[in-house]
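Each structure below appears as structure tokens.
A short reminder: the numbers here are calculations on the coordinates, not readings from a lab. If you're wondering where the values come from, they're calculated on a predicted model, not measured in any experiment. Cβ atoms are built from the backbone, for glycine too; each structure is taken alone.
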Structure 1
Amino acid sequence: MSLAPDTVIGNLPGILPDRDILALIAEGVIAGTPAPDEAQVQPASLDLRLGPKAYRILSSFLPGPARTVADKLGDVMTHEIDLTQGMVMEKGCVYLVPLIERLALPETLAAVANPKSSTGRLDVFTRLIVDRSTAFDRVEAGYQGPLYAEISPRSFSIRVRAGDRLNQMRFRRGADLLDDLALSRLNAAETLVAGPADIDGGIAVSADLTGTGPNGLVGYRAKRHTGLIDVTRIGAYDPAAFWEPLHAGADKSLILDPNEFYILASKEAVHVPPGYAAEMVPFNPLVGEFRVHYAGFFDPGFGHAAAGGHGARAVLEVRSHEVPFILEDGQIVGRLVYERLAGRPLSLYGQGIGSSYQRQGLALSKHFKRV
């Protein structure tokens, strides 16, 4: 994946594709020491790297419109930690890590961040914070300054080190979200989900509790007492040591216990055409007291036949709140909203870039041995 030296970023609205992200790096709009490289660039997003130090903090925070993160850090920091040799982030604790990347955005570009898929499937709550901000994971147009990751492992303690990538960023010029009419037309042309599509502020995604395989597996629930997970080790861990398998019941329902973490799958096979990206709306209080999908971004080419996808089910990262909740088979748990890209990407998800979840069904993160 590379660009000619004279490549110029276009001016169309929408999410910037990889070719424009590479141009931003070449122009110094995205910078860092060491400089970002092509391996961090996905079809429509940039992986962000942890810097050489971390801070254990008492609580999450936002700096507010008049303060920097560094100004606020002194109020909540307990101690500084060296990340160059690696460290264990303990379950239930909160950490702040300055990222290697920093931005000098023009007034025409804003950015938004979210955890990477593997981060979300480990139940590692990760959010971006920037100076003078009043919201997580949002970077206003024209922002110039450092980036920070707030990290809080919720189910498993993790081992991380400088350079590891837990969250990602996409860049947006204006907004080009598809309304329901445009989404219906795109679905008719591209089959965004197999079968009838429920379109109302996005395409409905429902839970599959019918079960797969001879044992009727419907999902996994994180165990409370486990070892730690090194985020750089791929296919290294026995799922049985970390997860309790869940099987289909006669009534095809599942009781979500408060503050437990579940991995489920959607009934729908999802397709994201090359000129678009999609995002799962993470929580809708009208459908139940639970949150779905911490890492809800779908790159262009996810489930796309030309990229080896042929449709791929969405893995649902689910956490119930406050009270037990009965989830029924086929119940809507969220909606996918689609947005146009500002240009065609050089590569697609799964197309020779080492994507881990193309053609997926019910799947744990890449750190676990495949069942």
Structure 2
Amino acid sequence: MFNPTYSITDKLLANIKRINSLITTLNSSRFPNVILVEFERSARAVSAYASTSIEGNPLPLTEVKKILKTKPMHIRESEQEVLNYNEALEDLSKKMDKTSLEISLDLILSIQKKITNKLLPSIDSGHLRKKPVLVNDPRTGKTVFLPPDIKDVEPMVKNLITFIYTHRNTVDPLILAAIFHKQMVIIHPFIDGNGRTTRLATKVLLATMGLNTFNLFSFENYYNKNVTKYFQTVGEYGDYYELKDRINFTTWIEYFTDGIIDELLRVQKNLPIASHNPQTKLYPYHKALLEYIQNNGYIADRDYAKLTYRAKATRTLDFQKLINLDMIERKGKGKATYYILKQQHFKTRF
């Protein structure tokens, strides 16, 4: 059975404590829904850019955002990689909203199939590798790691999943997610798409344990800032069978939690800034409308008409803006329509 070696260092404890503190702060903050939606869209673009860039995709972030927005018909492989990753992100995020996904071999296979769509032959897309692979240094092209033999791949993946479920109530979720990430890279279960599949599967695992990284931040971005350090920390050097009894996960777990902190700090800094723009600015008539609801519990258009000289069509736009900002919600229909207060929270707990 899989039994990873790692130590609970002072640095790791400090990182876990800080992550929990940052999440508590974000959970207690309130932001308009339109800002959260935009942040989520931006996080997906950054994730798609960073995760494919780590593997050598040359497209800059500006081009990635353009591709995701326009979704061109005739595309190159580099563009297909980006579209695949973004589609997988969106699909997994929607599934997480509707149901509780669990890490399984079938889920991992489905992720790899989606990110390699139109990039690999069908025999290699959505299937564990059926032939040996080598891991080369992207800078020199030289082989640096020999992954496990084909016969050991499926048992090792299943043992890893069993380890996660066996220890999810006794080991900190951050530590489990980090161990899962590194061990998947070591197993290298696919002909191609190992890194991208692993990073997406790690997102799912974090979400099932309480930290939803699909929404507002991208730990892939942290790895892409220093790809060399990422590969050196998550990977191993040599023949797996000569190394397996000496592999220690401690340094990687510290680095993994460093990345979570880095992205949480970025979100904490940028969310309040993004909240102050023309799209979210409230004018006196908006404030009067909100104050009326606060004092009376609800407001109808006929009530708002008495508070302002704005035309009916403009009043409708005012209501819609506050709905988009997730400050109010519409109730009733037709002449019986009225509006009540609503507030959107940043929600991701650990």
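Of note:
- Source structure (of 1, 2) for FRET efficiency 1/(1 + (r/R0)^6) of positions 82 and 298 (r between Cβ atoms, R0 = 35 Å, to 0.05), computed value 0.45: 1
- Among candidates 1, 2, the computation of relative contact order in percent (Cα under 8 Å, 6 or more apart) that gave 28 used structure 2.
- Which of 1, 2 leads on mean projected area of the Cα convex hull in nm², largest value: 2
- Origin of the derived value -2500 (helix-only ellipticity at 222 nm (-39500 (n - 2.57) for each DSSP H run of 4 or more, over all residues; to 500); candidates 1, 2): 1
- Structure from which 0.55 was derived, FRET efficiency 1/(1 + (r/R0)^6) of positions 242 and 258 (r between Cβ atoms, R0 = 30 Å, to 0.05), options 1, 2: 2
- When distance in nm of label points 7 Å out along Cα→Cβ at positions 178 and 338 is calculated for each of the structures 1, 2, the largest result comes from 2.
- When FRET efficiency 1/(1 + (r/R0)^6) of positions 58 and 218 (r between Cβ atoms, R0 = 25 Å, to 0.05) is computed for each of 1, 2, the one that comes out at 0.85 is 2.
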